[in-house]
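Taken together, the values in this text are just the output of simple stated rules run on the coordinates, not laboratory data. Model, not experiment: these values are computed from the prediction. Cβ atoms are built from the backbone, for glycine too; each structure is taken alone.
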Structure P
Amino acid sequence: MNQNPTAADAYRRAALENAPPIKIIRLLYQGVLRFLDEAAQVDPEADLQRFQDRLHRAEAVVVELRISLEKEHAPELCLELERLYLFVEDKLREAVRDRTAEPITAARSVLNTLFLAWMEIEVQGAPKAA
């Protein structure tokens, strides 16, 4: 790992630390969808290590999304989101266990739907042009 961060690294870190929560959520969704797409592109028989790595990375993001739910603000919504995240986590574990990309489709569908909903919230919350 690079022990000497560049100015670009410092800029990216500062931009993320100062980003509004909605942007961080959007970035997390973009990352998990990218990891799932990369895993789906890999033949588990030919490159099991990469297949599992991409799925483990995707699962780590989903776990982060799930544990960061603030249940005191919207308990019912958070319960439903938690159920969806647990479903996705199960599908990712199934893909790793069975060494098949098939369960990725269901996981990606759920996450893409949620991502589009978050994008809609972001668009609706944006200031309107005069």
Structure Q
Amino acid sequence: MSILDATLAAGRREAEARMRDTIRLYSQAPDGFDRTTGNSTPGAQSTLYAGKARVKAIAAATGEEAEADERELVLREYEVSVPWSTTLPDGVRVLPGMRVEVTGSEDARMVGLILWVTGASFSDQSTAWRIRTEDRA
């Protein structure tokens, strides 16, 4: 094992030790519409990963103002780190629009938070797999 490999292995162990939250990464099919009742029905969800993570607000993000259904939103960015060794089902990649639900955290205010994926970074020399998200609440 090279010095680089040993350093990366140590860094990955340390990064994973800091992952004290639990999340569920999922995709959701488009909502359906029931013409009889006039109600929308949520699309089916497919869980891609469930397990430990570190959910961290990005301090430099000031929050972008947006408008949805005639109400203003402030989009706050978060970085979600999962273990570097995490795998997804064959042929599946993390894409914008997928979602991350915080299912457990030492900070009870974060539990139930739904974050929208905006991108992901991949590298063989990373200590964790990082997913960029935003809170659209």
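Here are the numbers for this structure:
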read-out: Structure (P, Q) behind the derived value -3500 of helix-only ellipticity at 222 nm (-39500 (n - 2.57) for each DSSP H run of 4 or more, over all residues; to 500); value: Q
read-out: Of the structures P, Q, the one that 2.4 was derived from, the read-out being distance in nm of label points 7 Å out along Cα→Cβ at positions 88 and 104; value: Q
read-out: Ranking P, Q by distance in nm of label points 7 Å out along Cα→Cβ at positions 56 and 120, the structure that comes out highest; value: P
